[in-house]
Structure formats: C-alpha cells, structure tokens
Structure I
Amino acid sequence: MADDMGEDTPGTRAIAGIKALNLPPDTTITVFTEDLSILGPEVTKDDFEAQSGIKLDIQKSPFGEYASKILADAATQAGTFDVVLVETNRLGDLDNAGYLVDVTEWVEKYDPDIEDFIFPISHTASQYNGRYVGLPTDGDVFIFYYRKDLLEDPAEQAAFAEQYGRELTVPVTYDEYMEVLEFFTRPEENLYGATEWRITLLNYWWFWQRLWSGGGTYFHDDMSAAVNSPAGVQALEDMIAMEAVMSPDALSYGYVESVEAMTSGTAFSNITWPAAGKNANDPETSTTVGKWGYATVPGYVVDGQVNQRSMSAPGYTILVSNYADVNKEAAYLYTQWFTSPENLIKANQNLGGNTDVVRASIFADPSMAEIFPGADEYLDAQKANLAQAVPDPVLPGYGEYAQALEIELGNALTGQKSPQEALDDAAEAWDEITDSYGREEQLQVWQNFLASIAG
C-alpha cells in the first residue's frame, strides 16, 4: 500500500495541506474515543507526528463512558476534544448540540477518496442531513462465526445426518441455524451451540438484524414505529428460543464474555463483530486459533426467498468538534490522514484492536490475508456481510429510541412480558420520542438517511 514512495494518497494530500497552513510549531490536536477504537490513533501516532510536525494528545475512556463524555463536551461547548471517534449513530444528537462541523468544502478540496469506502458506510458514516461531517473509520458488521473443525468432522456429519435427515452444512436460513445450534449444544461437554451478546445494553442490534431479515423496518412512512410488526415479534420470539442453545448464564454476556466463549472453546458459534475474528485467532489469548469458519448471517424466508441481513453497527465516524480551539482545517486533515489506506490498514491489522476494514483498497491488500491463519476467508465473509448490511438508524434521539427498545427487549427476554406486549410498549415509547423531537423534523432526517443508503 503506497505512501512512502511519494505516491498521491488521501494521506499525502493531507500532509501537504497541513504544511501549507503554516501552523505554529507547538500545535497539538487532542483525539478522543473509547479504549479499543483509540488503538488505531495510537498505532499511527508516531507516523503522523513525524510527517506533519503536529503533536497528538490521545485520550480515551471505557466504552460505557466515552459517549457521555463527548455529549457532555457538546452540551457545555467546552472544546475539550478537537477530534473524536464516535459511534455514527450519535451524529443526530451531536448535530442538535452544534458539535458537528460541515467539512464538505475540505472533502472537495483535499479528496479523502470517499468512493474507496465500502457502501453504505461510505455515506452513513460521513454524511448527516446531506452534508459531510466526518469520515468512516470502522467497517462494523456482524459475521457468523462457527467452529469449522467441528462442522467438517466426518463423525459429526454422520451423526447430524442421522438425526436431522440432511447434510451438516453452514446454515443459510434461521431454521437451519437452530438445528445446527441444537446439535452442538452439549452441556455435559461444556459446549453450547451459540454465544451472543445478551446483557442489557445493546440487544437491540441483534433484534434489528432479525427484524430486517423478516421484512421489517424501524419506522412506517409516517414515522410511526414499526418495531412491533409481525417480523419484530418473530425476531424476539426466536431470540428467546436461543436461550436453549446458549450457556445458562448467557443473559450476563456482553462482547468480552461472548468472545471468551469463542477463545476458550465453549461455543460452537457466535454472531458478532469482525474484531472477534481477530481476537479468536490471537495465539496469545485464544485456544481455538485456526478452527473458525466465517459466513454470512442466516436469514428468514420471506415470500419464498431467503432474506439474509447482517447488522452494521455501530460503526465509527472520525470528526472535528465545532467547539475545538485548534485550527479546524488542520484537525480535518488529521482525520483524512488517519483514514487514508496506508494508515488505516495499520489499525486493521492490529489483532488486539477493534478497527475493522472499511476501505475496498484495504480488503484488496495482500498483506491483510496474512494477519492470521484463514484471514482471507474471514475478510471475504466480512465483505459479504457488508453487502447485506442493515444500517443503524442515524437521527436525533437515537439513544432514547435504543434505550426504550432495550428495556422492553429485556422485559421479554426475562419473561416479564410477552414479545408482542413488550414491542407494543416499545412502539408507544418510540412514538412519544418522535413527537418530542418533532414528527415532521424527524421524518425529514429519516428520509434523508434512507436516501443516503439507497445510493
């Protein structure tokens, strides 16, 4: 991947732009995000400082705290951070707080090569309400991970065929998926068919993935909530049914616990982010290196066709704070430098990080296939899942919508409400949230978002 030979890249254009600004020699850009995504800026820090002459002050916070700190910086207009890597779904609330900078002029002037970013992340993570406000850093999308060594074992294949009357293959439909998970659920061997995020916080992403696969969506055309549709009820019922093929303490599992189930060999499968593939193949932490297969997330059959969908969330946008004291053009140029292929690839190749490939040129780089055994198949699966991605909705009040739904998903997962009751209550809460922000205003933002993902 070129940059050292003087070739023209978004990164070299950014450095040339910074030098043309003739900034004071003590210029420092403060960069902030959560403690896994920050590994990207950390592993590229020395290169940027050497090339630009600008210092970076890199700050971080745990995942559960960092967003609130960015929102507080926006609310107080303190300008604590110059550049932030933030979940893309926060753009609506940050825009309402006056935090976003319209960088369209600089995108056009310096050319970050937007078309090299994978669609629709190329649009959803860079634009808000029709203008450029940042650049994508992370190709977040769910991948179906499965124990390839077990699936391809002749003895397992024979036993499965005898029990289910069909070949043991990578499941394509959710019905096939449940059969395979049931088959590999063996508590006496400390092996369970699946591990997934289930602790109360982010279950809505796994729900939304199934909702869209079943033909559902977030909102009706009049902006009324659509999460309580038949597709939504089916999705939640099936999430509850998965408890039979998961560890008894599965409701306490977040990302770390589900990946530990992969690395310790207690789970046959997982549906989660690309970073898990790197984590599960890190020989310093995993006992299952080289044993994983990678595939597209299964789907429901809708109108006679399998509708496979994969959740693309949260994704990260690197952006400039409107309240920053530093030269904002220089801050933008840092974001373009960081997301340039020759720099972003260093974050993508870090097995301990969570920055996933988001540029087509990085997917095509031969060195990516060497980051761990089977990485070529892993990258192919990531690309395939991005091609069937369900977008995270980006609009004001995202956190309120998500929290209202999460509460009701928890009520259903713990048996306090039926799926229909829980989703009806969630839909009622969503309609109240929409009205609190202004139904017509929300509808306009939502229509602009839908237009961006339609290409």
Structure II
Amino acid sequence: MKIEIINGLLIDPKNKIEQKENVFLEDGIIKGIGRKPRKFKAEVSINAENQIVCPGFIELSAELNPKEDRFEINLQQEMSAGAKGGFTSICLTPSENRPLDTVESINQINQLSKKFIGPKIFCIGGLTVNLKGEQLTEMYNLKKAGCLGVSNGDFSIANTSVLRSALLYANSFGLKVFLSCQEKWLSEGSVVKEGISSLEKGLPCSPESSELIELYRNIVLIRETGVKAHLKSITGANSIKELVKQKKYMTFDISIFHSLIAENEIDWLNTAYNIQPPLATIKDRDYLLKAINKKFISSLTSLHRPRSTNAKDGAFEGSATGATSFETFLPLLLRARTSSGISYMDAIDHITNKPAEILGLDDRGIFKNGRADICIFDPNYKWEVSSSSFESTGINSPYLGQKMTGKVTTTIADGKIIFFDQNYNLKIKRN
C-alpha cells in the first residue's frame, strides 16, 4: 500500500529531525521524506496538520492478562490496545502464568501474532524453568525461536549461584538479560514502598534496601560475567545514582507510573494503584523526573499489566498487582514531559530510539528505506478516560475518570494502518 502523510511536524530522535515534512510509504518501507518520490501515487493520504509524526513506540516489558483463558483473543486484544496507544513493537516479558520458557510457547505467540493486524510482537524468553529460579532454560533454543533476550520476569532469583550461572549461560549465546531489582525476601507481599503511607496504613511495604541489595548483586554479577544486561523498572533515587556510574556496563528503564505517582498520592480504595514494583516515595518520584530531564535513564516503559476485574476486587493488599496502560501511555508521557521539563524530541527518544538501541532494532526511525513504523498524535487533544477507552482485556487503570491531554490518531506498523481513530477529526483520503 502507498501512503502519504502530509502537513505533520516530523520528530525523529534517531536522525535529529524536527521540522514540518511529508512522509511517503510504500510496501512497508519509507520511500521518501519531504519531496514526493517520482511516480508515487498515494492510495491513502493522511493530513496530519497540527499533529506530530514520529517513529512508532517500542515497549520493553508488557504482559498478557493471566486470567484470560482465551489465549488467542487475549493476544489479539492486547495487540489492538498497543496499536491504539501508538506502539508498533511490543516485547512480551515472562510472567508466572506464561513463563515463556519453552520453544513451543514462543512459537505459539509468534504464529498467533502474525494472524492479526497489529504491532510486531517480540518475546523475551524465560531465564529459568517456570521462573522458579532453580533450573536454567534452553536459552540457545529460545534464541533460535526468535527471543530478543531472556528474563525471570518480575521475579528475583534468590540463589546467587543459579543467577550467576544463568548470566554466564546467556552470555555464551550473546543474549541480553533483563533483570528485576526487587530482593525476594524484603519485597515479597509488599504493596507500597516504605514511607508515609505505609506507616499510616500499616500495609505490607518494601524498604529502600530491597531494591538496592538486588541492584548491587546484579551489578557485581553483570560486570563479572560480562553479560549484556538491562535492569527493569527502577524506582529509587539512590538506585539511579548508582546506575549512572554503571552506564558502561548496563542499561535500565523506569515506568511511566513511577515517574508520575508517589506513594502518598495512592487512592487506597482503587486497587489499580497496586502495581509491581510498588510505588515509591515522593522524593524518589521527583528524582525520577530529574533523571528524565538529565537523560540519565535508558528508556521509559508502560509497564502494561492488564488484570481482570475479579482479580482487582477486594482489599488493596489482597488484589492482583498490575495496571493497564497502553491506551493512556501517550498522555501520561506528555505529563512526564511537562513535569520533567524536557522537549518533545527527548520524550519521544525515550520510547522509540532508546528502546530500539537496547533491543538491537537498527531499522527503527524515520529515514529513507527504513521500516515504516510510525505514530501520529495530537498533543493538544483533550479527552476523558472511561472503560470504553480500552481495547485491552483489563480496565484496571488508576486514571479512570481523569481528563487527559494528547491522543494517538494513527498508528502504522510495517506500512499497514493498524489503528485509526475514526472519532477524531483527522482527514484521511483514499485515492
């Protein structure tokens, strides 16, 4: 299909472009930028006036709904949710219900995802069998099946000898390892980081040392084994200060939730605020915003964790952890942009170019003959989050009922329109 995108503000961090340009797509490839290629006749014309055109968003750590038994429908809905949020590439991380620890489980996702129109799905394979932290997986076979890396999901490997062996084994195959930084015994069962709220409410909490102990152990083993590593969902100020010193050896991300919500702002009647890792102190949250401003972090993630309504019912501390976030990610990113004082270029960099570098996806970005993965959004469009806003199988969002600014209007993956907001006054013409 031949698609032209006209009158939009093109922002591409990889190539340092920020100017009004037209973009021309054909057969999944960017055929031209600026001047229309010779003999190019668009089948679809998108007028992106007053909107931003940028590379498609890349998610490093998303899960499917663990309580959704209809696996095929579950995957299709989360792909649709990702497309609505502007994502063109999504990494599925291992989870308790889907440890992604066998070639069969990876092949199932690879084959099913190709049936649907949506973002490109990548798997991060399981580091240990069933994520139990005891027996290593067949990592070479997982890599052959297409895994971009391996991880133990949100679970710590308590046995340091097993963790060290896992890192050595992954390194022998050139696999990147994605590690969480929550020490098992100090963080188990916690619903908030230790702070004002945990003291007032008497709820299970994890101390700052939970993240720091696991972080330092990971750093020592990463440097000793030489493995390529990425640390997931860092929440603490002191953790980031240490990781800045280690940037030669590893990358790390923070989630959009932790950059915007502090533990003293939690609505304890809304279990959507129960996420993992738990929300941290206002001091930590403010430092995360500073880290975004100073370009300390390697990437931002949505931390998309859809959960069923039943799983989120009941007391806060007894509810399932996780929040859905694909559909609200863009306006939250724009909030973080404002709060941290960064440019559109830098905000987009955190969710396009930087995660692409972490994953080794060299063909992302807007350049001639590059892959046609594009997000178009209106940074000024105002809307309200409701249950009907979600394509996801989970509506467990802490932002239900809140007003948002910024909306994805079109998402294009591999040259195909995978999302188009028909309710938005966007001019699209089929020739």
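Any read-out appearing in this document is the output of simple, stated calculations on the displayed coordinates, not a laboratory observation. If you're wondering where the values come from, they're calculated on a predicted model, not measured in any experiment. Cβ atoms are built from the backbone, for glycine too; each structure is taken alone.
With semi-axes √(5λ) of the Cα gyration tensor in Å coming out at 34, 24, 21, pick the structure among I, II it was computed from.
II
Hey, distance in nm of label points 7 Å out along Cα→Cβ at positions 198 and 382 derived from one of I, II reads 2.8; which structure?
Checking each candidate, the match is I.
If you rank structures I, II by relative contact order in percent (Cα under 8 Å, 6 or more apart), which sits at the top with the largest value? Walk me through the numbers on the way to the answer.
Values: I: 26; II: 21.
Largest calculated value belongs to I.
To test your reading of the models, identify which of I, II gives -8500 for helix-only ellipticity at 222 nm (-39500 (n - 2.57) for each DSSP H run of 4 or more, over all residues; to 500) when calculated.
Attributed to the structure labelled II.
Which structure, out of I, II, was mean count of other Cβ atoms within 10 Å over residues 54-61 calculated from, if the result is 17.2?
I
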